Structure formats: structure tokens, C-alpha cells
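Next come the structures, one after another.
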Structure I
């Protein structure tokens, strides 16, 4: 892929991720919100690699900070950490193993890395941002932050699997991305889509259960 095509694609993915965030922005608990931008960025990482996923994460989080965010630079920092942990991990694994199992494994690893990273950073940052005792935040780690990030990861994993085929098809048809053997395998695409549907249903049920408590 030429530099011009790569920059064009990064710009397109940034715009898509930002619009996805604006379109679906659900507050689950206090300052914790669910949105689908991580799914778009993860797919971008599958196509362009983990470094590009990180660049998209930074750009989208920066634009979000200056436009709609209520958490300023702290929200920007936490957004970059969360999205990068998920999308860059998924892209790194998929780059090493460019198969159906690699896609699923990469996204699963992304959920795990994001959940662990956000436990650490919420323990450090949340007491400062919320003005809460650190002991109170520590008690919320397994009951609030861990479930939230796991559910967030499951939903974005589902969406990433569901939008991968339509997005990569459009990019191939426009000549921005060249076809690959994996992309031409119909069973590969159908399998990803079905897994995505199942995970999305699980994620939505989890969000409903959390909000009903």
C-alpha cells in the first residue's frame, strides 16, 4: 500500500471511529461510557497493523477531547490507553497469525490486556479525578471497572467481527486494499460474522443486567 493510500485509509478510519462514537454513546456508570469506536479501530489495526491502530486511537481521542468529551485531558489519556490496549493487541496477534483463529485470539487477548490495563490506571487516576479515597476505588475494581471493561471489549469484539467483511470489501472494490487469501475465503467471513452476532447478543444482555442493578 502506498503512503498516500495508507494516509487516506487512516483518515477514513478516524472519521468512521469518531462518527461511531457520536452515534452510539451510552453512559453505563458515572463517567464510564460505551461506544463502538474501538471496533472500527481494531479493524483498522487488522488492515494496517498495530502502529496504525495506535495512531488512529490517539487522533480520535484527541478530536473527541476537543469536541464532546467532559473529562478533558484525563479522558483523552484513559481513552488512548483503553483503545490502544484493545486494538493494538488484537492487531499484533492477527499480524502474527493471519487466520480465523488469529482474529478471534487477537480480539480475546485485546479484551484481557485492556481489562488489566484499565484496572491499573483506574486505581491510579480515578481517586484523583473523582476525589474519592483510593480504598473506595480499589473496592470498585472487581465490581465495576472489571465487568465494564470486559463487557465493553466483548461488544467491540462482536462489532469488529461483524463490520470487517463489509468494510474490507468496500476497500478492495475501491482499490485501496488488495485482496488476500483470508479475505477471499467465504467460510472465514461467515464464521467471523456469526461469532460476532453471538458475542453482541451476550454483550447487550450484560449491559442490560448491569443497568438493571
Structure II
């Protein structure tokens, strides 16, 4: 599903180059649940953005669902991203003037899927949010907002879910509930890549890796 070969990423700040990724090689198969650990600033979010095609400024090769991202036009990359990858971020941004279901509808429409309320209610129900379909995101708790973010990410029926510190702002109980949702998605066959500091994610994942000094190393199986 995901393959990285010799991936390098350099940021330029203050007139100096900072090499965040130094020739990363990795392969994540279909249906795997991979957790990526590393200290703050190690490049975990950068790695996730590259895998998802959100950042094109890199060297090396990245394949997502068999497509080499660096060979695609912006239009084709956008289409692949919409059809293949769903994103969940630590601080999800919503359209707060719209109810929950319309936030999901916006993502579904972008991915070319059904965007009407009846079609989206089963997805909200799957995440335990059916009764909040007409609530605005700023009326939801932090845990409910993260579940809404997962629902939005799933609206386009992606093949892979990319999560950036999804439990970072949640309390222990709410975080555990979200991890169980991710685990259930993986059991159902979805590929997951989660960058995190949360050791509970490693317990749920089938595989974990460490990003340090710009390189990715296997941490073993949980």
C-alpha cells in the first residue's frame, strides 16, 4: 500500500538547511496498522504529509496504492489522495457554521461519494455520533470532535487512514475509546499509519517504528 525509497526532506530556515528525513526506506502492506514514534520535531508529521501527498517537496520515491507520487500532476495527485487517503489530525479544523453531518458531506463530495444526510447517518452512527448529526462541531466535546474527524476521513471510503497524534489532546478514557475505534477499523481491513507519542497505540498496532535522526527503524511487533 505504501512504499518509501530513499526519501529525503530538507527545510530551509534562517538561511540554513535542516535535513529532517535522511533517506527513509519503508514498506507498509495492505491491512497493516503501523505506529510511528519519535520525539517532537523528529519529522513524524512531515513523514505523514509526504505519504499522503500533502507535500511534494522531497527527494526519493513514494508509492501510494501503486502510484509513484512524484510522477503525478497536481490534478492526478489530488484525485489519488481523495480516493485513497483519509486524514485525522491532532487539532481537527471544521466548518463551525455547519452541522456535523454537513462537515462530513463536504469531504464526501470532494471524494466523489454520496453527500446527502441519509447516506451519511450510518457513518455517524458507526462512530457513535448519530444523535449529534445536527450539532455544530464547537458544541461537541474533544472526544466527539475527534470521532467526527474520523468520520470525515472515512467519508470518501479511503484505503488508508493517516493519523497525526489523534489522542494527543484527549484524556485517558476518551483516548482509549478512539484507539479502539482505530483498531476496529484495522480489523475490518483498513490500512492505518499513526504517528504518536501514545504507547497505547503501540499496544493496538501490529507494528511500530521509530523515527530518529531522520531515519526510520523497526521497533518490532506489539
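Look at distance in nm of label points 7 Å out along Cα→Cβ at positions 58 and 194 for each of I, II: the largest one is in I. Where is volume of the Cα convex hull per residue in Å³ largest, in which of I, II? Sorting by volume of the Cα convex hull per residue in Å³ in descending order puts II first. Given a value of 13.5 for mean count of other Cβ atoms within 10 Å over residues 90-97, point me to the structure among I, II it was derived from. It must be structure II, since only it matches. Determine which structure produced the value -28000 for helix-only ellipticity at 222 nm (-39500 (n - 2.57) for each DSSP H run of 4 or more, over all residues; to 500), calculated from the coordinates; the candidates are I, II. Derived from I, not from the others. Structures I, II were shown, and relative contact order in percent (Cα under 8 Å, 6 or more apart) at 29 was computed from II.
None of the figures in this text is laboratory data; all of them are computed from the coordinates on show. Bear in mind the structure is a predicted one, so any value in this text is a computation, not a measurement. Cβ atoms are built from the backbone, for glycine too; each structure is taken alone.
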